[in-house]
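In structure tokens below, several structures.
Laboratory data are not the source of any read-out in this text; all were calculated from the coordinates shown. Just so it is clear, the model here is predicted, and its values are computed rather than measured. Cβ atoms are built from the backbone, for glycine too; each structure is taken alone.
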Structure 1
Amino acid sequence: MRTYVVAGGTTGMGRGLALHFLRRGDQVTVVGSSPEKGERFLQEADRLGASDRATYIRADLTSVAENRRVIEEVHTRHDALDGLVLTANRYFSQRAETPDGYESTFALYYVSRFLLSHGLTDLLEKGADPMIVNICGVGVTKGRIHWDDLSLEHGYGGLKAMLQGGRATDLQGVAYAAAHPGGRTRYLLHHPGFTDSGTDSLGQPTKAIVKLLAKVAGQPVEKAIAPIIELMDAPPGTGLLAYDRRTPVDPSLKTLDPGNAARLYDLTRHLLP
């Protein structure tokens, strides 16, 4: 039996992976902000006969304090982890700032994943064949880090924020590998492609448009998670791995620049204990 933590595990691809792990007999802790979705996950675990192997932690992952609480609770529950899956994300059509001073997309897409990755590394290093899976847009080169305005106080746009978050989480994987050169934990940046994984965070009319596009062109969750499961079960290498579905991403892309990765790491390393 393996042990996994899935941040964003009550919906979409995170939920799909969490239920896959439960079906094969693993132990899973999911983290999410909606108690209703958390309860539905636990009910599904009960139907699978896995209620003793499923845990739900309610948390607002845009908050630094909440991420730290999750890390503490996971340490209380587990002596080792085999995998950490990072899927939590949300589209904010209007700019919102967290109490920590971060733009909310950046806080959820980058800061949360940064904290959970580093904060749970000690448990992962004790796992049998540990891996961090960061579901993101690696390989996409649109968007950039706004170094002089990370919180996007000037000229905010939801897509602009999402693209910055994607480029930041790409760099996070590079920086993580550099910070743990002798570690056993692999770090997988994975771009699943357009997936019909829900539209709960979207407002109208965007929600209706995306929902229609997902039905026409989006792949089902089950298809989207299949390559991730394959890579987790039979990792093709060590250190940093970057894949667009089943295709390796060119590590020389400017979006994976080690210098920029170190720069972003230095800007947020004060958040680590």
Structure 2
Amino acid sequence: MDFNFPLLLVLSVFITGIIALIDRLFLLPKRKVAMANLSAQGGDSDTVEKLAKEPAIVETSKSIFPVLLFVLVIRSFLFEPFQIPSGSMIPTLEVGDFILVSKYSYGLRLPVTGTKVLPVGEPDRGDVMVFKQPGKESINFIKRVIGLPGDVVRYTGKRLTVNGEAVPEEFVAQLSDDRSIYRLYNEGSEDNQYQIRKELTSNDFRAEGEWVVPEGMYFVMGDNRDRSNDSRYWGFVPEENIVGKAVYIWMHWPSWTQLPGFKNNGAIE
């Protein structure tokens, strides 16, 4: 069963808020009347104090409601934390990176439903975007925006072109790890440049093709070009699936057996 945290958070805010409101409007006045009557009848102070005490569920709700409401506002309209679970965005993002996603960069959306209520901006080429996986909306994906609505994206021979123009690419280094030999490149224009990785030992021809991006859709790819499940395989990202723009790495913690670190901290390019 998928765990729907936004729905749970909204329900928690609603329930604790209703309990606090019911106490304020109905239960508290009744307690005050009972206390006044008991005091007028000469009741002892211990009994009066017991009448004044809030029920446990009311006390708990009133104490956690402001905290839950604050978390809901921050998480729904400002920033939401995510952890990177896979290597599809290497070298930009590593497995175990904890990132902040700006929820307002592409417009304010209602929690749970994701309905846009206030347009603010639109994704741009080169943005690192978090979105709900098309067809599996319970899963969050993170990729780089390559094609905007109306763009013609072509990827052949591990070279990317958009609208007939080759995206600038500059060789950085050839390296290796336990799995393969690979090369790093700087891709994009000078004012919007990021780094990508290409395997020398991979020839995945399924990833090649040409795509025309429909209106209201976006074409996305991982920076780890030969190890990314992206638009080349399952298609386009609908506008309504967008969660936000990844903007900052604030911690790196790959597993529970390792100590968290901050070597990757910084703005996401």
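A few remarks follow.
- Entry that produces -7000 once helix-only ellipticity at 222 nm (-39500 (n - 2.57) for each DSSP H run of 4 or more, over all residues; to 500) is calculated, selected from 1, 2: 2
- Among 1, 2, which structure scores highest (criterion: distance in nm of label points 7 Å out along Cα→Cβ at positions 135 and 191): 2
- Highest-scoring label, criterion being distance in nm of label points 7 Å out along Cα→Cβ at positions 63 and 167, among 1, 2: 2
- When Kirkwood radius over Cα pairs in Å is computed for each of 1, 2, the one that comes out at 18.6 is 1.
- Looking across 1, 2, the calculation of FRET efficiency 1/(1 + (r/R0)^6) of positions 7 and 39 (r between Cβ atoms, R0 = 35 Å, to 0.05) that yields 0.15 traces back to 2.
- Which entry (1, 2) yields the derived value 1.00 for FRET efficiency 1/(1 + (r/R0)^6) of positions 103 and 159 (r between Cβ atoms, R0 = 25 Å, to 0.05): 1
- Among 1, 2, structure where Rg and Dmax of the Cα atoms in Å, for residues 55-150 alone as derived comes to 16.6, 60: 2
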